[in-house]
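Just below sit the structures, each encoded as structure tokens.
Laboratory data are not the source of any read-out in this text; all were calculated from the coordinates shown. Here the structure is a predicted model, which is why all the values come from computation and not from measurement. Cβ atoms are built from the backbone, for glycine too; each structure is taken alone.
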Structure P
Amino acid sequence: MFRESEIPSEDFSRSWHIRQSPSFDEFPSGDRTGKWCIFAPNVDVDSAWAKIKSAVDSDNLFCAKVSTGLRSLRRDGHVICVYTRDWEDRQDIFRVREILRSLGFVEELGYKRDIDTLNGVYGPGEWYLRE
């Protein structure tokens, strides 16, 4: 049986935990959306996710998702994706980056457009921005 948990590293029942702000009613995905990607080792993912969830719940971020133990079984760690509505809105992209820095995510992060993810763009040229 697959173990279900609200703690990402302990959840083996689904691939992702998704959190949306109280003022947002639909998961973002499409040609305009994009996301900052935070890579976290197994030992740090739950505390990192708690910070992101809190920012989403306070309406500072509008949507985020984290990979679970199931998705990370054969990987070195987890990914947390923090979404923006429009990858051409650089002001909003950098507003979200500043929030992430204020939460302690000060290392360089990559920003990826969802259109590139949908088109299978990985490896060299994957990142729209590195900050």
Structure Q
Amino acid sequence: MGRIIALDYGTRRTGIAVTDELKIIASGLTTVPTADLLTFLKKYFSDEAVELVLLGEPKQMDNTASQSESSIQEFIKKFSLAFPEMKLERVDERFTSKMAFQSMIDSGLKKKQRQNKALVDEISATIILQSYLYK
């Protein structure tokens, strides 16, 4: 059995979350510079059994693609070439950044900690993964 990994893709950095081997618990893994994402995934896939990658799909309120969709499509092409056997699914990621920020407030993180955008991205990836697991 493999894990499921979720990516909150951004032009600068990408938040990453992963399930346990039984696919019950979603946990934040890390945030990596987007330029290093394929290298990170290559190493992670060699170390861990992964059966599915979830990639956030940012949409506008009217359900149209967001501005970042073109860079995500470029990443998907590169991902498919690098990992042709790996299954990739898109997951609506609307409001995940707002939900991540609110969860930081609710958990009592200080204002300085809440300004850590890498942590927001990691929590957003975790929310994407949870929404997939618990749908």
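Listing for the model above:
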read-out: Structure (P, Q) behind the derived value 35 of relative contact order in percent (Cα under 8 Å, 6 or more apart); value: Q
read-out: If distance in nm of label points 7 Å out along Cα→Cβ at positions 18 and 106 is computed and equals 3.4, the structure in P, Q; value: P
read-out: Given -13000 for helix-only ellipticity at 222 nm (-39500 (n - 2.57) for each DSSP H run of 4 or more, over all residues; to 500), calculated: source structure among P, Q; value: Q
read-out: FRET efficiency 1/(1 + (r/R0)^6) of positions 34 and 74 (r between Cβ atoms, R0 = 30 Å, to 0.05) from the coordinates reads 0.70; which among P, Q; value: P
read-out: Distance in nm of label points 7 Å out along Cα→Cβ at positions 58 and 82 - highest-scoring structure of P, Q; value: Q
